[in-house]
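No lab work stands behind these numbers, since they all come straight from the coordinates. No experiment lies behind these values; they were computed from the predicted model shown. Cβ atoms are built from the backbone, for glycine too; each structure is taken alone.
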Structure P
Amino acid sequence: MQIILLESFDKLGKIGDIVEVKDGFARNFLLPKKKALRANKSNKEYFEKIKKDLEESNKKLVSDADSLSKKLSGKEIVFIRQASETGQLYGSVSPKDISNHFKNEKISIPPSNINLTAAIKKIGIFEIKIKLHAEVSFFIKLNVAISAKSAEEQKLNLEKSQNDSLVKSKKIEKKDEEVSDKKEKKEASDQQIKDKNPKKVKLSKNEKDSSVEKKITEVQKKEKKS
């Protein structure tokens, strides 16, 4: 079915785009939720009348979402859960749990906006993507632990690991730069020698070839004597 989008959708289109979608998706979600119109002549004319209002409304939604994302981006949320010695949770942490956490802080983020393909079932620190709008998303850290103390230890261990990786990466970059500099200096030096003494370089090659031929001759003489 062809529809006219009344709001922007990630990977589907922006307001006013005419796109082809599955009939079920249109009938069960887009049309009843007033997120789209059937792409017929009368609806196209109607859309042109409300286009400006929709675009202004969308700008405000983007602005509000952007402000909220800046406030929450990088935020760490701690969930205390019981777990086995191997770290497996006796239960899980789901998008609904995260949504309820924000709800307690008077922030409305539906579970469907939380990009978690499967519930978390082990302790650890996880980076979760949250999409507030088709054009606005951010990441939070989810620290799932058996106690507040364990959560703090997990956080410190992660920071240490990240710092160690950063130091190691910088050392490798520095070493690569030093090797590259040495190579460039050697090439420049070789070129200077070649420019100053072209005959000497050529002679050196001829001398080398002559030396090889001399050795071959000596070996052949020895073989004849034996």
Structure Q
Amino acid sequence: MRLVFDGLEKPVDIAPGCASVLQIESPALYARVVASLMSGDGVYAAEPYSLWNGEREIASKDVFAMICDPFHLPWDDRALLGEVVKKIERELLEDEDSRREIEALQQQLASKLIAFSMGFDAEYSIDVEFDLKRSLKNMGFAAGTSQDNSLLDNLLSFLSLSLDAGYKKVITFVNLKTFLTENELLRFYEHVFYTKMQVLMLENKVDNTIYEHEIKHCIDLRFLEN
């Protein structure tokens, strides 16, 4: 995929497994670019842009998953967890023994709960029909995160969740490098390569190093590109 801004000569290549970095030193231009991608307005944005797959233009709406605060990742995005649940359902359909075992455990739990309610005045019942989505929701099914995890651990876990979900959006971080050491950035890039996710990083912090698994496009204060 190529991201093309009307005011820039070179397109920004976005490839699976390689972090695409757009480094803009001008605060005004940087702000317009971030706002434009967040809007999803394409050629009608404050900084007009278009998206291309080869010679075919791609609709700009809902392409970028913008993450402006890496400490609050969108773990509860239905497009992520919903797809993971569907994947588990497909796996269970192919594994009849595991499905029957889970259903038997659910029926056993229901019987125990009904037995506890026998001494109550009213009559109670439990629907024992197996419903994976409802069961996972009741058990608080969520991606593995913890307040004790480091920022890097959460970032790697989020990329893994996106891989499991078959996430198609371009995960777009705003000034992520500000929060990572060089070693952490290298580990993050390695995981981008492993997961083959499409990652775009919008940066206004000057970093002249070009890392492995990184495609960098820089615009300096004189609006010169390199």
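Points worth noting:
- Computing helix-only ellipticity at 222 nm (-39500 (n - 2.57) for each DSSP H run of 4 or more, over all residues; to 500) across structures P, Q gives -19000 for structure P.
- For FRET efficiency 1/(1 + (r/R0)^6) of positions 36 and 100 (r between Cβ atoms, R0 = 25 Å, to 0.05) computed as 0.00, the structure of P, Q it came from: Q
- With distance in nm of label points 7 Å out along Cα→Cβ at positions 44 and 108 derived as 5.8, matching label from P, Q: Q
- With Cα extents along the principal axes in Å derived as 102, 59, 40, matching label from P, Q: P
- Comparison across structures P, Q (criterion: relative contact order in percent (Cα under 8 Å, 6 or more apart)) gives the highest value for Q.
- Structures compared: P, Q; top value of distance in nm of label points 7 Å out along Cα→Cβ at positions 148 and 180, i.e. the largest, recorded for P.
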